[in-house]
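Each value in this text was obtained by applying a stated rule to the coordinates, not by laboratory testing. Worth saying up front: this structure is predicted, and the values here are computed from it rather than measured. Cβ atoms are built from the backbone, for glycine too; each structure is taken alone.
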Structure I
Amino acid sequence: MSRYPVFDRSRIELRQLRERGHDLLADDVWPLQREFIPFAHPEFPELVAAIAAARTAGRPVVLMMGAHPIKLGLSRFLVDLIQRRIVTHLATNGAGMIHDFELALGDGTSENVPKWIQRGQFCLW
């Protein structure tokens, strides 16, 4: 017997995804051909050089990331990196896979966390 109360799963109320709404609509995912926004970080050129050296040597490049690149509409850029064989493996967490799946359904992704936590409905779609 656990010292913690047993969670009553019968009280979970699953709802249809379309009822939730989305912070990012599928149509809002960034296109590959968009205005160039320079990225400046002192270590970025070193990263690019290391990736280029690895691929030139036939070595894999594994991109490990959280869900935010997908949640923020950058999916096409990730796919482009894979198709051009710059990135050979992509690893993400469960939230990354959920956002990708929801976008693949065609409507959108990303729920309003404070709103749905307050209502006890977060991630129950």
Structure II
Amino acid sequence: MPVPTKLDHCVIHVTDWERSNKFYGEVLGAELVKRPAGWAYRFGDKQLNVHGPGVKPAEVARLPVQPGNSDLCFEWMGPIERAIDHLEAYGIAVERGPMQRFGAKGQGTSVYFRDPDGSLMEFMSYEDTQR
């Protein structure tokens, strides 16, 4: 019997709200959600809860999330070359790719880049195009 679950949120850590809000809002298209302390980044019905300056996270995790140690993949809706052009328009270097990877929908084409704190980000396209 299937377990009635779906991913709700993940946690990242940032060191500068203004810089990170700009990156996650403009480059990744997040809705910026103001919280009592800090922000969250929402993508449709999924959310990144964000630890950063002024946020005291609940002491539940054995190893709290640190700036720069996250690894997140976002589906790019369109050809991967448009994702590359989008990153270039913001002056963000592609570290690797395009390359074939396996994601939630199967085989796709990905490019890797970094957020302002050094966390690894990935755009994955499931369309059959490469630059």
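For the reader, a short list of remarks on this structure follows.
- For FRET efficiency 1/(1 + (r/R0)^6) of positions 88 and 112 (r between Cβ atoms, R0 = 41 Å, to 0.05) computed as 1.00, the structure of I, II it came from: II
- Among candidates I, II, the computation of distance in nm of label points 7 Å out along Cα→Cβ at positions 48 and 80 that gave 1.4 used structure I.
- Source structure (of I, II) for Rg/Rh (Cα atoms, Kirkwood Rh), computed value 1.10: I
- Structure from which 10.9, 29 was derived, Rg and Dmax of the Cα atoms in Å, for residues 32-71 alone, options I, II: II
- Computed 23 for relative contact order in percent (Cα under 8 Å, 6 or more apart) - originating structure among I, II: II
- Highest-scoring label, criterion being distance in nm of label points 7 Å out along Cα→Cβ at positions 40 and 64, among I, II: I
- Answer label among I, II for the case where helix-only ellipticity at 222 nm (-39500 (n - 2.57) for each DSSP H run of 4 or more, over all residues; to 500), calculated from the coordinates, equals -10000: I
- Computed 0.60 for FRET efficiency 1/(1 + (r/R0)^6) of positions 56 and 96 (r between Cβ atoms, R0 = 30 Å, to 0.05) - originating structure among I, II: I
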